[in-house]
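Computed from the coordinates by the stated procedures, all read-outs in this text should not be read as laboratory data. Predicted model only: the values in this text are computed from it and were never measured. Cβ atoms are built from the backbone, for glycine too; each structure is taken alone.
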Structure 1
Amino acid sequence: MAASVADLRQALTARDGLIAELHRLLEEARRAGKRQSAPFSKGGPSEDPARPGRKKGKGHGRHGHRMAPANPDRVLDVAAPLLCPGCGGATELERIAEQWQTELPEPLPVTTLFKVHVRRCRSCARRVQGRHPEQTSDALGAAGSQVGPRAMAWGEWLHYGLGLSFAKASAVLGRLGINVTPGAICSSSASTGTDLVPTHNAIVAHLRSAPAVTMDETG
């Protein structure tokens with residue numbers, strides 16, 4: 001009888017231990033389910049962790065580097081000293097190495113003066129003037145100093161493409177040597193938007209007449 005009671009107590013103790021272990025595992029599973037945005041746990045630390053950094057030998061991996069341009073715009077010869085700076089002895093040429101450098105050119109605005117011919121009709125006294133293909137406006141006099149379309153397009157791209165304010169876009173153009181006010185960039189943007197109205201209306205009409213329109217939500 002005593003042996004049976006002892007066996008029963010041992011079985012109860014083992015059962016209680018198993019229940020406690022199952023409770024612990026259940027709580028861990030519940031906590032893991034609430035942390036779906038966290039990275040997956042890799043368990044405890046390893047007793048023999050791998051050394052950090054790249055592997056030696058063939059397992060080192062591929063070295064990334066900037067590819068050399070195909071054709072240089074200019075070539076500069078960089079001569080080495082003929083005498084050793086350490087001991088003063090003569091040096092001899094071993095090889096000529098190549099180094100490539102890509103740089104932006106110095107921004108130099110181009111200012112064009114248009115000599116506009118203004119004429120008067122002898123019959124009806126109508127005033128006529130010339131127009132060059134590179135001109136963006138017929139304005140003369142006080143409004144005769146203007147900024148070209150390419151520079152204004154840069155200002156609009158800085159504002160709408162990169163999110164800069166008109167003031168900051170004006171500051172960037174000023175650093176490039178083109179003095180233009182924020183208001184001028186804003187007015188140019190408004191006129192550009194007006195010019196694109198027919199294109200916008202054509203796109204809307206095409207979409208309305210299309211048999212099916214599918215939204216692209218991959219981005």
Structure 2
Amino acid sequence: MKVLRYNTAIFDFDGTIVDSFLGIAKSVRHALIKTKGIWIDDLETFKSFVGPPLHHSFTKVLEMSESQAAEAIQYFRERYGTVGYRECEVYDGITEMLSELRANGIKTALASSKSEDMLKKIIVDKNLTSYFDIVLGISDIVKHETKADLIVSSMSSLSALPGETVMIGDRVYDAEGAKEAGVDFIGALYAGYGTKEEFLNYPYILLAENVSEIKQAILQEIT
């Protein structure tokens with residue numbers, strides 16, 4: 001009888017399931033125009049915004065105050081919620097991988113630092129709803145849940161144990177959350193937003209260069 005190492009796979013969203021750079025970058029630029037009157041031509045300037053919570057990026061990367069960040073987030077959501085959320089593409093091989101995981105009895109979840117209402121809006125738009133048993137995002141855009149909180153909540157909802165669960169994500173926040181939650185971690189390098197170096201201080205079972213490697217790691221059998 002085939003016995004798999006994992007029965008639950010929890011995925012980050014931006015930079016792992018979809019490439020959401022364009023919509024995020026344009027919405028950050030919109031927020032900067034509205035809050036500071038600044039126009040930045042090079043969207044690559046905002047590459048670091050893919051993955052981390054918005055509050056962190058506006059306060060740490062752009063050095064905004066709490067009140068400025070809150071205002072910027074509202075302007076970001078103004079554009080992202082009407083136009084930007086559609087400016088993303090599902091990575092090649094993702095739907096095939098998720099289909100195979102589910103065919104093998106793997107429970108699948110999304111745990112994202114994106115607001116939950118927007119996350120659900122995107123997965124409907126991209127026809128991804130049927131691939132996940134549960135979808136969790138943050139409920140408070142300022143005092144947001146940590147990635148570890150989201151992982152633990154996902155496991156609770158799916159009655160999953162830490163030793164049978166793996167987290168897949170593209171940034172250090174995902175690796176940190178997996179460590180805090182006591183689950184294994186797979187780093188997704190194919191997006192190019194996270195680097196190998198940022199994962200080196202955290203335990204991981206794989207740093208995947210493509211989606212196929214992730215699928216193979218999750219479906220490995222216990223010997």
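In terms of mean projected area of the Cα convex hull in nm², the structure with the greatest value among 1, 2 is 1. Using mean count of other Cβ atoms within 10 Å over residues 159-166 as the calculated read-out, with 16.2 as its value, let me know the right label among 1, 2. The value was obtained from structure 2. Source structure of the calculated read-out (FRET efficiency 1/(1 + (r/R0)^6) of positions 87 and 119 (r between Cβ atoms, R0 = 25 Å, to 0.05), 0.00) within 1, 2: 1. With respect to distance in nm of label points 7 Å out along Cα→Cβ at positions 23 and 47, the largest value across structures 1, 2 is given by 1.
Comparing distance in nm of label points 7 Å out along Cα→Cβ at positions 103 and 191 across structures 1, 2, the highest figure comes from 1.
The value 26 for relative contact order in percent (Cα under 8 Å, 6 or more apart) was derived from one model only; which of 1, 2 is it? Source structure: 2. Of the structures labelled 1, 2, one was used to calculate distance in nm of label points 7 Å out along Cα→Cβ at positions 111 and 199, giving 1.6. Name it. The correct label is 2.
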